[in-house]
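S.K.: Okay, got some structures for you below.
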Structure I
Amino acid sequence: MATEVNGVRRPAEDGDEPGWEVDPDDESGAAVVATVGRQLKLRREAAGLRAAEFGRLIGYGEDLVYKVEAGKRIPRPEYLDKADRALKAGGLIAAMKRDVEEVRYPKKVRELAKLEARAVEIGVYASHGIHGLLQTEGHARVLLETRQPPYSRDEVERGVAGRMARRSVFDRTPSPSLSFVLEEAALRRPIGGRMEWHRQLERLLEIGQLRSVSLQVMLTNVEIHPGLGGGIEVLKFVDGTAIGRSDGAFNGRVVSDPKQMQILELRYGTIRAQALTPRETLAFIKRVLGET
């Protein structure tokens, strides 16, 4: 909802909405935002506009204009679009959206997203909970809000935004091959309350029906399997290389050595063999959904 302050109509996204602050520990991200801010300031001054005048032209407050130009605030895409039109930049400012888009997300998330974007095959065994790629926005927010020590509001919003952005892996063309194995207990824990739990189960059904996705559930009555030591993630790339990580192997480090990868793939393959088939999994999720 828009508000009016000192004669300036300010959109709800203006001001100090959490999730758009610059992470001081993210040097590369901060450098991008600072560069964009300098370019905006130079173009504004070249147009002979004061910050307050420029803010009125694009519908934002003077304070936010100063924060963006000082590299203290990540400009939203709408901000850059409006600035481009107001300064008659011919698309040069709007083009910077791509530069700042990723900066909003935590550095670790950006690095992971880049790997997922390159992968032609992704395999995941989640030893507890719903994997981040499969989470609804509400589910992700609750998890981040309950972390201890607690995250700030900005950290929570940045984390949610980053997790949602990673879901673009399902929309890639050509699609990578994705497989997930979840524990039954993760499907039965009503994180976020019954309504959010219901939405999360529906999201799993939706993803599980994608042609590029294999979704499986490990029932709790399976006495033992190779994933009891922790989760496993395996990513394979078009050049034949691969990386992986497991909480229960190699001290949780990311590995790429073929022998180490062979161990992770053996464990993951055995886990998939012991879990419900994808068809059985969809039927199981529907039964759980009927119980909510």
Structure II
Amino acid sequence: MDQAADSTQDARSVPVCYRHPDRETGVRCTRCDRPICPECMVSASVGFQCPDCVRGGSGTGHTPQASRPRTVAGGTVAADPRLFTKILIGINLAVFIAVQADSSLLDHLVLYGAWPPKPFAPVSGVAGGEWYRFVTSMFTHQEYWHIGFNMLSLWWVGGPLEAALGRARYLAVYFVSGLAGGALTYLLAAPATASLGASGAIFGLFGATAVLMRRLQYDMRPVIAILVINLILTFGISNIAWQDHVGGLVAGVVTGYAMVHAPRERRTLVQYGTCAVVLALSVALVLVRTAQLT
């Protein structure tokens, strides 16, 4: 039996994590050489270590706090690595149920530039001072197929990314991508055109996942195929806000790169500083468009 198991392992093109046999990985612990997945990686001075080696102590006199398991991006390894993904899905579903029960809520949640349009002064929309629409529109869906597609994507992509980045960094990528997508939509779309949905944030997670997979030297073909299919649908269907998708994707790639490539000694500053820069650029786009519409 042992020989058969070894043969099966040798036949794999990529080793599997010693704690999660269903996850392939190309990264090994620098101390014991066992394969470890992103959830099990603990950043070390050189490479990554597995949780067992970290708990066993490094012999360098580090405090227990310094040896806490960390994700590849430096976040804390959580007991439930998908908790915030579940919460985000729950919020989206709750808003969807509320909209189905009272469709008039849509008027207060969707993102649009201004109403009435020029030459009248806007009394509603972002140009009318309703900046909150950038956030509410990220959690609002009207059609069953729309929320179904977005929530499946959020579960499939968001869960693993949350485990790899850590909760705070994952939320930063999610919201910065969603807001950047909304800002580009506001800038380029017609003022009275309404948009809604979590697509910008989810495209940001796609972009960050692609960066992470490249960082870990995983096979890039699956995520590239998903991105290509989604971009074809984005530009092939007339009622989709392509600006939201493109803005979210670009923001996700930029912030995701900062999350997984930030130098260890300045990791937090680079990671959240990059998020702040992307957010500031989004605000600048909003201010420019608001000046055009008022």
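S.K.: Upon calculation of volume of the Cα convex hull per residue in Å³, for residues 74-121 alone from the atomic coordinates, which of the structures I, II produces 106?
M.R.: On the way: I: 74; II: 106.
Label of the originating structure: II.
S.K.: Out of I, II, which one gives 2.5 for distance in nm of label points 7 Å out along Cα→Cβ at positions 90 and 146 as computed from the coordinates?
M.R.: This value belongs to structure II.
S.K.: For the read-out helix-only ellipticity at 222 nm (-39500 (n - 2.57) for each DSSP H run of 4 or more, over all residues; to 500), a value of -14500 was computed from one structure; give its label from I, II.
M.R.: Structure of origin is I.
Every number in this text was worked out from the coordinates using simple rules, so none of it is lab data. From a predicted model like this one, the values you see are computed outputs, not experimental measurements. Cβ atoms are built from the backbone, for glycine too; each structure is taken alone.
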